[in-house]
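Pasting the structures in now, so scroll down.
Throughout, read-outs are computed from the coordinates displayed, never taken from laboratory work. Computed from a prediction, not measured in an experiment: that's the story for all the values here. Cβ atoms are built from the backbone, for glycine too; each structure is taken alone.
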Structure 1
C-alpha cells in the first residue's frame with residue numbers, strides 16, 4: 001500500500017495533524033525537517049502554515065514549491081510506534 005495524505009491541519013509551531021489513507025491520524029513535528037534552501041523560507045511560521053494537500057501528489061505542498069514525501073510525514077507522525085518499526089526500516093528511515 002502506498003501512503004497518501006488525506007487531510008492536513010496546522011497545530012502549532014511546526015506541527016501538522018495528518019490523516020493518512022490507511023486510516024491513521026497523527027501529528028508530525030517538522031521542526032528538524034526544514035533543512036535546505038527550499039525549506040529555509042518555511043522557518044517563518046506564517047509561511048509554514050500556508051501548506052495544502054495536493055491531491056495529485058498525495059502529500060502536503062507549499063506555495064514556494066516545497067513538499068515532503070508522504071512516507072516521511074508518516075514516519076514523523078508515528079516514529080515512536082514499535083509496531084511500525086519494520087516499515088520504517090524498509091523505507092530506510094531507521095536501521
Structure 2
C-alpha cells in the first residue's frame with residue numbers, strides 16, 4: 001500500500017515505524033552521529049567515544065542494523081559500521097530539527 005509522490009514511493013507507516021523505533025534511544029542517536037563522522041568505525045571505536053559498556057553499545061548497534069539505518073562490513077576480525085542510505089536520510093531528518 002505504498003503511495004507515490006512525484007514518481008517516488010512513499011514508505012508505509014510500518015516501514016517508518018521500523019526506522020523510528022531503531023533510532024528511538026539517545027545512545028542510538030549518538031551512534032548515528034558518530035558513524036556519520038567516522039564511516040567505517042568499529043564497535044571498539046564507538047565504545048571508546050561513548051565511554052559505555054561494550055555489550056550495551058553492541059546491542060544498540062545491532063538494533064540500528066536491524067532497523068536498516070546502519071550497515072556492517074566485515075574486515076577480518078573487525079566489523080566496520082557505516083550509515084545505510086536510509087541512515088543518511090534519517091541523519092538529515094534529525095539535523096533539520098537542530099535548526
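Determine which structure produced the value 3, 13, 23, 24, 17, 10, 6, 3, 2 for P(r) over Cα pairs in 5 Å bins from 0, in percent, calculated from the coordinates; the candidates are 1, 2.
On the way: 1: 3, 14, 26, 26, 19, 10, 3, 0; 2: 3, 13, 23, 24, 17, 10, 6, 3, 2.
Attributed to the structure labelled 2.
Given that helix-only ellipticity at 222 nm (-39500 (n - 2.57) for each DSSP H run of 4 or more, over all residues; to 500), derived from a single structure, equals -5500, which label among 1, 2 identifies that structure? Could you put the intermediate results ahead of the total?
Details: 1: -5500; 2: -17000.
It must be structure 1, since only it matches.
Given a value of 2.4 for distance in nm of label points 7 Å out along Cα→Cβ at positions 33 and 73, point me to the structure among 1, 2 it was derived from.
Numbers: 1: 0.7; 2: 2.4.
That value comes from structure 2.
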